[in-house]
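In the part that follows, the structures are each spelled out as structure tokens.
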Structure P
Amino acid sequence: MALTYPEHEIVFHPQCYLSAGHFAGTDAERAAAFLEFANDPVIDAIWFARGGYGSNRILDAVMPHLGDAARRKTYMGFSDMGFLLGALYARGIGHPVHASMASSIGKNDAGVDTGWALGWLIDRDRRGLDPALADGRPAAAFNLAILTALIGSKYLPDLTDHVLMIEEVDEPLYRIDRMLFNMAHAEQLKGIAGIRLGAVTAIAENDPPFGETVDEMILRWCKEMGVPYLGRCAIGHVSTNHVVPFGVA
């Protein structure tokens, strides 16, 4: 960061170092930290440090209190942070982006993905965008488990005419099939332009074998949903997690 973007600074909120059971601080502490940075006019963007498990628990506490400064920011993360990205997009607050989080370095990412993320945050560098965005249509990207948890809630954005990109990790095929059923029959998703499938990784073992691949599943559920399957996209818990801004890039 210091070598590539010396005129910029990444500031870590002290909340990042807290611990409360499974979480980096209590719900109240995490909500307060988010609101502090989101409403600070000096801060240009919020890059979420981790996957965000528990971000759904603070939505009611933070969404009504986001001010003018919060509406101008870019918010970047993925996985469980999809709860917050989706809620922000549903209310037209800021510029939500599905992309690698700060802690991805050294895990799935040797630095390329986070370079793409920083490039978009700072310069709107398009080289890290998912190649599928070249068609110019609005898009949104979610972890499948988070998407299905949002369905039926007030926090799922209107995705009419959007290409919906999904990815998943650490689930057995029978659960993926169950979640795809939920997606395919969600009334809130009527009117989407199509589905793209990202990486589905670390698939938990099915005993007995499920008997169908993820690619076969997505084709079957898209047909039942009545929307086109548009092929693959390069997102997920992998080393090629491309940048997907919500809406039109």
Structure Q
Amino acid sequence: MVIASLDQLSNFKRVQIGVLYGVSVGTGDPELITVKGLRILQQSNVIAFPSGINHRSGIAQNIISGWLKPEQLLLPLDFPYLQDPEKLQQAWQQAAIQVWQYLKQGINVSFACLGDVSLYSTFTYLAQTLQELFPDAKVETIPGVSSTVAIASALKIPLTVNQQKLAVLPALYSVQELETALNWAEIVVLLKVSSVYQQVWQILQKRHLLNSSWIVERATFPEQKIYQDLINYPSLELSYFSILLINND
């Protein structure tokens, strides 16, 4: 049996844990990623992103595909589109374990996040779960263009001016709070409005706000659509990535 001396043992260095980067990649247009986000994305050995439905390419993956290098490893992570807390927790844990397999070897992983990484982002749950399971994990986030500012750009209007108050709500969970928000905010943005559109339309009709509201569907994507004069649209078949902006001033 060979016994190592202290000098020999001192030569063994602990593997540096890799970093999980949450990289905001914007809302659809590949050029909306920041310079810093692009640099980190291209320097990472592993690129993670939410997998698409039925094994198709995910939206974030499509946005960054033109920026990636052939030698980078792609890591699609499964985040089911449902509201079951137990199943979601299982998915976050499985994704965290997959990412940790690389981080513990000193390999950096960049997670491509649609919109901005800090605004109602799946990455938040992944990062929290990772650090709960593996306290040594390191996480950094890179901010970017959110859907809230992207729709204002698409509409060619300022999001807010002077002292206007802004409310941003996830429509699916906050439709009952819309009227409360309209009592104090001059500008209200409802994210993911598709599933509750008819309820929202009725509130806007009651408050005479249909002609000062707009919907932007798939903002900054090539197939972007804009709906205005909503009085003409009491019912719409909207995609998941549809956002309503209300000028209540």
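Read-outs: derived from the displayed coordinates by stated rules, not from any lab. Keep in mind that what you see is a predicted model, and the values were worked out from it rather than measured. Cβ atoms are built from the backbone, for glycine too; each structure is taken alone.
Given that mean count of other Cβ atoms within 10 Å over residues 42-49, derived from a single structure, equals 16.8, which label among P, Q identifies that structure?
P
Let me ask something else. Out of P, Q, which structure matches 16.0 when mean count of other Cβ atoms within 10 Å over residues 58-65 is calculated?
Going label by label, the one that fits is P.
Same structure again: Of structures P, Q, which gives 13.9 when mean count of other Cβ atoms within 10 Å over residues 162-169 is computed from the coordinates?
Q
Work out the source of 13.3 here, i.e. which of P, Q gives that when mean projected area of the Cα convex hull in nm² is computed.
Structure of origin is P.
By the measure Kirkwood radius over Cα pairs in Å, for residues 90-145 alone, tell me the structure among P, Q with the highest figure.
P
Comparing mean count of other Cβ atoms within 10 Å over residues 18-25 across P, Q, which structure shows the greatest value?
Q
Something else about it: Looking at structures P, Q, which one was mean count of other Cβ atoms within 10 Å over residues 74-81 calculated from, given that it came out as 14.8? Let's see the in-between values first.
On the way: P: 23.8; Q: 14.8.
Answer by label: Q.
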